[in-house]
Structure I
Amino acid sequence: MNSRECILNILLKLDRECAYVNKALGDELSRHELSGVDRGFITEIVMGCVKNRDLLDFYIMQYSKVKIKKMSVQIRNILEMGTYQIMFLDKVPDSAACNESVKLAKQYASRSSGFINGVLRNLARNKANIKQLDKSLGDIEYLSVRYSYSIWLTEMLIKQYGFETCELIYDASNKPYSPMIRANRLKPDCCTGGKFDKEKFIEILRCDGIEVYADHEIDVCFHVNTGLDINSSETYKNGYYTLQNRSSQVAVQTLDPKPGEFIIDMCAAPGGKTTAAAERMNNNGRIIAFDIHEHKIELINKTAERLGIDIISAERHDASVFDEKYSMLADRVLVDAPCSGLGVLHTKPDIRRYRKPEDITELVKIQGKILDTASKYVKPGGTLVYSTCTILKQENEIQIKKFLDSHDDFELYHEKTLFTHVEGGSGFYIAGMRRRK
């Protein structure tokens, strides 16, 4: 099977099964013996087609008499693949994009190969003069088509942040994204005089073939310059680092756990923030990590073991249900709440396809219930941190205001929304609160 067939299989799976793009991509790549170049090519076109679908359809419709909604999923995806290569990839000759698309059409949509050939060759011949989107469509429709986001979401974000910020958010979500990692400060050979040493850590990773540079703000956050494969990385296997976005690290920095304290992480899987807290505590104290799924409890335990952490007790538990035995005992409680995920569209672009307005309504209810339950675990003078990887105010500022209005024994000491185009990490919201003594 060639690389373009792999791409088509993935795109068809997304349409037919509403699959998640990262899983569908990973599953397909694992089935075949592929070179690094082929794997990169497949990933680039799949992600490009998902992130730019509405814009690709806009280009296609300039040369197609058949409406997009009237096309079969095979025809639509083959046309979008070809159009993406013609309009976005200089390294692929237009003739190759057309020829390979026709080959796919003959195999998967034989009666339409001539139609596909005609549309793509017309597009290739005229791409220098092709009609571009303009703002005469109106702000909402322009941004929705240009960046392939739903009308309802675009309308909501423009209302909350304005047109210019909404465009910056969308533009950042379509740009390439390099990995970020968190150094394990518990490793003795990464320390000098008992303190974490950035230069030592950088050198240890360099010996493993990984080039990183330090974040400007977070002492254990590093940005990866090279390709990173944790499956072949000895330093990863030996617990020197964990993949973690800087925004998630900021959330734990806001929690500010101390050695010897008792911490509860309400929605802990896969354990990134839980283990980050343990590392900040020098593996001294106690952390209870809740998650509702048994297989995720196993994941938390494996992550802790790899990092050399033994203060975490992972429990299968519904975070919205109060457990009396922990009542008002925790020094600090973290609620990394389930959310719409609209801050991580740069890594999970399919969210823009599947997220619906009713999802937000349901999520807000769940978040409120978990937050209320979490507050009952916080001791007087203790800390409660609420975080989400979304930028919608219903799930963030409005949620926290509702909580504080009904819990007058808590006060807000920190509140910030992080944006990819500003801070460089995922879109995130973090609120830090203290229970009055």
Structure II
Amino acid sequence: MSAARRITIALLVLNSWMALGAAVSAADAPRPNVLIFYADDLGYGELAVQGFTKEIPTPNIDSIARNGVRFTQGYVAATYCSPSRAGLMTGRYPTRFGHEFNAVARHSGLSLQETTMAQRLKSLGYATSAVGKWHLGGDASRDYYPTNRGFDEFYGTLSNTPFYHPTHFVDSRKSLDFENVDDKDFYTTDAYAARAVDWLGKQGDKSWFLYLPFNAQHAPLQAPQKYLDRFPNITDEKRRIFAAMLSSMDDAVGVVMEKVRALGQEDNTIVFYIADNGGPTQSTTSGNGPLRGFKMTTFEGGTRVPFLMQWKGKLPGGKVETRPVMNLDVLPTVVTAAGGKIDPSWKLDGVDLIPYLLGDNSARPHENMFWRFGDQWAVRQGDWKLVVSRGGSGQPELYDLATDIGEARDLASAEPARVAELQKVYGRWNAEQSAPTAADSDNPKKKAKRGKKGASAS
């Protein structure tokens, strides 16, 4: 055998061993942990890292952006608490299964025909825990409890609650019965951080998914004195309490992240920090920066939110991503990262974001985006948005978001063909959606007739 022939064979054998080694290494590589912080009623403009105000320092939340990605066009699929969570947990537009209003959570809960992110990760061998505000059912039936939707543990409230003496509180380690929290010093934000840290410390070598949906910054405005003392220069009392609440949530994020670091797991943990909808400015002072509208509207102020992501072992730090993404993308992103396969039969509306963030895909994750909330609706195609929203003209309004983030210049009369085309696009999507499962008192049009102010009720 010639020397050249022997060298060729040796190289082939070496390459085969290298390929086999890479395959084994990939198979043995630890699956990433998943940590989702979900803020409640936090406006687009509030976090210091967003760049619109530095009135309330949020160094721990901001660090997620510094260590990862800040999405300037991060959206949620609903402009309201419960349907926003339904979208996050399923990766599907909540209107597809009738989860359009908060009333669904009171009458029943997230459809039992839907599979949650926790169920998908649990099937892959993950330990799972939900700590915080659930708001996807359980008041009427335990079938809708987090512990029946893929979570090993639940510690928190089933629905909206005060921060002190929370209502509908469940600690699944003790019982699935509602608990009365009598401790006068119990403050939900601090307690949620403490339970999250305790649970993380018990997981050992298991891959884990921790879902931490705070009830901050939702009304009622309540905060301990130690946080109020941080803002002596804010003279408006409502704003001062809001600042204290946000500062406490930032501390809570810091406590949990410090535990992840102490466990040596930060580089192998995917972290999301997302708000459930825009800020309800009238009831809590939560500001939406340059955006028009607020919670319960389909203008940008209701649907575009703070949206941060970190995966230090995979994604570059300090990245600013300007392409539109949505909370529906979280499920396919983490399931794929965990080694799962997205089955087309799941009919997800979200996409895996990792190829886009690593530069493997230069397209937009979503060319079209849709929202429906009662009589309000919107469709975004590229940078064009057609919207009917509370506080608007009552007719479809057209905006170019590339040049008009504040939706101030209605171009509908100048672009009738584009308006007609976008109406068709929305109409085709809307025909695929289900009627609201429960639509009674949550319809904002009915609330307005009863004299409600802003978006304070939910």
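Every number here is computed from the coordinates shown, using simple stated rules; none is lab data. Since this is a predicted model, take the numbers as computed values, not measurements. Cβ atoms are built from the backbone, for glycine too; each structure is taken alone.
From I, II, which structure was helix-only ellipticity at 222 nm (-39500 (n - 2.57) for each DSSP H run of 4 or more, over all residues; to 500) = -9000 calculated on? Numbers along the way, then the final one.
Values: I: -14500; II: -9000.
Comparing all candidates, it corresponds to II.
Output the label of whichever structure in I, II has the greatest value of mean count of other Cβ atoms within 10 Å over residues 170-177.
Values: I: 16.4; II: 13.2.
Going through I, II one by one, mean count of other Cβ atoms within 10 Å over residues 170-177 peaks for structure I.
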### Task
Work out the source of 12 here, i.e. which of I, II gives that when relative contact order in percent (Cα under 8 Å, 6 or more apart) is computed.
I
### Message
As an exercise: log10 I(q)/I(0) by the Debye sum over Cα atoms at q = 0.11 Å⁻¹, calculated from one structure in I, II, equals -0.84. Which structure is it?
### Response
II
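Taking distance in nm of label points 7 Å out along Cα→Cβ at positions 50 and 330 as the criterion, which structure among I, II has the greatest value? Present the calculation step by step, with values, prior to reporting the outcome.
On the way: I: 3.1; II: 1.7.
If we compare distance in nm of label points 7 Å out along Cα→Cβ at positions 50 and 330 over I, II, the biggest value is for I.
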### Message
Starting from the value 3.3: which structure in I, II was distance in nm of label points 7 Å out along Cα→Cβ at positions 298 and 314 calculated from?
### Response
II
